[in-house]
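As structure tokens, here come the structures.
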Structure P
Amino acid sequence: METIRLEFQPNIKAKILELLSSFSSDELKIVPERSTFEDEKRMLQSRIDKINDGTAQFVSFEELDQFLEETISKYED
């Protein structure tokens, strides 16, 4: 199967669903989009912008490893 994303005005939703309901479930499956898609898109764009404008903060692998070891040791006992 293939997947497409449709954007439409709310007033034509009934017409679109009526058309799509003429197909069998073997031919077409309506998959609701996650409600957080737009939020995730904005968050990722914000991170890309920070990388591009040089304000993103990075850590080395060693710094990450040390942070994770410290965090794990707090909860081991």
Structure Q
Amino acid sequence: MRRSEFDRAVSDEFGPRGGALIADLVLSALGDRTAVEALAAGVPPREVWLALCAETDVPPERRYGAGRLEPKRR
């Protein structure tokens, strides 16, 4: 997962509150850091995404593949 895919997944899942969520919610799975802090410290976006999903009870079927663009059709 790229950072742009992380941002898209957060927006798709949490809508307008996504920005506040990643800035304010402390994730114990990431060493008691927020998602923003974890990303700044070099934690891979996919790891941050999965920790965020676990903390906010996002169903497993919405965790994987989130944030990816649909393939271009030829």
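Given a value of -17000 for helix-only ellipticity at 222 nm (-39500 (n - 2.57) for each DSSP H run of 4 or more, over all residues; to 500), calculated from one of P, Q, which structure does it belong to? If you can, show how the numbers build up before the last one.
Numbers: P: -17000; Q: -13500.
Among P, Q, the structure yielding -17000 for helix-only ellipticity at 222 nm (-39500 (n - 2.57) for each DSSP H run of 4 or more, over all residues; to 500) is P.
When Cα Rg over 2.2 N^0.38 Å is calculated for each of the structures P, Q, the largest result comes from P.
One of P, Q was used to calculate FRET efficiency 1/(1 + (r/R0)^6) of positions 10 and 50 (r between Cβ atoms, R0 = 41 Å, to 0.05), giving 0.75; which? Intermediate results must be reported in sequence, preceding the final value.
On the way: P: 0.75; Q: 1.00.
It traces back to P.
When FRET efficiency 1/(1 + (r/R0)^6) of positions 26 and 42 (r between Cβ atoms, R0 = 25 Å, to 0.05) is computed across structures P, Q, the figure 0.90 traces back to Q. With respect to distance in nm of label points 7 Å out along Cα→Cβ at positions 18 and 66, the largest value across structures P, Q is given by P.
Rule-based calculations on the coordinates, nothing more; no lab input. A quick note: this is a predicted structure, and the numbers were derived from the prediction, not measured. Cβ atoms are built from the backbone, for glycine too; each structure is taken alone.
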